[in-house]
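What follows draws every value from the coordinates through simple rules; no lab data is involved. A quick note: this is a predicted structure, and the numbers were derived from the prediction, not measured. Cβ atoms are built from the backbone, for glycine too; each structure is taken alone.
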Structure 1
Amino acid sequence: MTRSHEPGPVKVPTTLTVAAVQMSSGADKERNIHAAIELVHLAADRGATYVQLPEYFNFLAPPRTLLAAGEPIPGPTTSRMADVALARSITLHLGSLIERSEEPDKVFNTSVLIDPKGRISATYRKTHLFDVDIPGAVAYRESDVIVPGERLAVATVGEVQLGMSICFDLRFPELYRALATAGAQVLAVPAAFNATTGRAHWEVLVRSRAIENHAYVVAAAQVGTTAEGIATFGHSMIVDPWGVVLAEATRDEPDVLVATLEIDQVARRRSQIAVFDFRRPELYGSPVHLLGD
C-alpha cells in the first residue's frame, strides 16, 4: 500500500518593515520630543513595526550643555516614548539620548530600544567618542563630557537580531564584524553625522558596513544646522546586504524612510560570499611583520 505524504509546512520568509526617522533637533527638548512623536506616528501609519530615531534625538547641542540635559534611564523621555511604542505596538529605537552617569561631570550617550509592550528591552552606550579637530572645518570633543560605553549589544526584535551602534562607531569596522559574528542581521546606526565629513564619507561608510557583513543597515540621521552652529549631514539611509540603497533621504529636512527587509537575504548573501567562514582570526591579533629597509 502506498502511503500518501502530506506536504510539510511552508516556511514564511521573515520580513521586518523598518523606518529611519530623520530629524532636525536642537536645544529645546520639549520641541524635539514632540517632533519625534509626530514622526514616529507617521512611520507607524506607513506600516513600520521597527522605528529608529537619530542620535541626540531629544537634545542636540554643544558638549558643554549636555550635562544639564542628562536624565536617568528609565526616565522622563523613555517613559513618554514608551507610551508611543505601546500605543502603536511597535519596536521604537531611541537613537540616543543623554544618560546620567555616576560621575558628576560626565554623562553617557545611550541608545534605548523599547519593545511593543512599552518595555525597555536593550540599551547601548556609545563606545567610540567623536573627538575630531579638522582645522577650519570641524572641532568637537565628546570625551570632554561623555563616558564611553564598555560593551557591545545585539538585541532581539521579533525574529530578527539587531546590532546596536551610534554615529562615530561607523568608522570602526571591527565593531560591526563583532556584531555580525554574534548573530546580528540588521545593523542600527543612529547618527548626527557632521556635515563636512558626511559629504565625503557617510554613504560609503554606511554601504561598506552593509557589504562587508552582508547585513541590512538602518541609519537614521540628524539634518540641518542648530542655532549653536552644529551642522549635520542628513541623508538617512536603509541599505540591503548587497549594498543596495533601498531608501535615502534627499531633502535637508525631517523625513521618514520606510522599507521592508527580507531577512532571509542575509543568510543567502552570506552563503554566496562566505566571508565569515574564510576569516583568519588567529592571525588578526598577531604582530604584523613590517617589511622593507
Structure 2
Amino acid sequence: MKKASVSRLVAVGLIMIALPALLLASHSWGGYHWARSQNPFTLQLGNNMSADWQTYLYKASQDWNSPKSFGWNDPPVLQTSVVTGQSSRNCKTVAGTTQVCNAKYGYNGWLGLATISITGGEHITKGSAKMNDSYFQSSTYNNPNEKQHVVCQEIAHTFGLDHQSTDGSSLNTCMDYFSNTGTNAGSTLSTTPNTHDFEELAIIYAHTDSTTTVASLAAVSSKSETTDDPRSWGRLVSQSANGRSSIYERINSDGSRDITHVYWTIEAAEKCPSCDHRE
C-alpha cells in the first residue's frame, strides 16, 4: 500500500477515535427542548405528590442532577429543583415548569403520562408528569423499583428525552421499557439514567436561545387543554410495536401543541398491541 494511502487511513482512524461520544446517543423526543440563554439551566419540578411518592421524586431529581455518578464527566446542561407544587394533584400545567403529580386517575389503561406544550415548532413552555395510583396501588405495580422507574422516566420526557428502547429489554436506564414487575419486581435495573441519557441531553441543549421558556418561582398557573382524560390527548401519532408506548398530539386554539407520551399498563398493551388503547 502506498504511503499516502496509509497516511489517509491513519488520519481517518484518528478522526474516528476523536469523535465525541455524543454521537452515540439518539433518543431526543422530536427535538423538543426548553428555550434558555445559557447552560446549565435549572428546571423546576413542582412537587404535588402524596407522602408515599416523595422519596421517588427526590431520588429521580438527584439522579438527573448527578451525571458523574453514571459515567458522564462533562459539565451538566440541565439541573432540576424540586419545589412546592403549584397545581395540586389535578396537575394543571404551570408556565416554565414541570408539575409532577400522582392520583387515582382511573382504570383507563395508562400507568404514566408526560405532557409538554410546544410553541415555535420545538420549544417546551410547560410540562406535567403523572403517575396513576389506580394501578400503582395494585399488587402488580406497587413496588419501589417500578415506581422509581416510571417517575424517573416521566419527568425526563419533559426534558425532551425519548426512550432508548421500547422492546421490554433493560439497557439499565429508566428511559427503556423494562418492567420492574412480577419476577423482576426486586430488580433495580432501569431505575436511573445512564451515560447515554446525559449524552443526549448534551446534544439537545448544545445550542442556546435568545429567549427563555424556563420560569421563575413567580410563574402563574395556566389552563391546559390536555388532562389525564385520554379523550383530551388529540390524535395518535405513533405507537411502539409492543403497544406499551404511544404519542398523541393536540393542536390548541392559540396555535400551540400539546404532545403526550403515554406509558400503558402491561394488560392494556397485551389486549391489542397495534390498537389505540383509548378505544
Next item on the list: For mean count of other Cβ atoms within 10 Å over residues 47-54, find whichever of 1, 2 sits highest and give me its label.
Entry: 1
Margin query: If FRET efficiency 1/(1 + (r/R0)^6) of positions 87 and 215 (r between Cβ atoms, R0 = 30 Å, to 0.05) computes to 0.50, which of 1, 2 did it come from?
Written below: 1
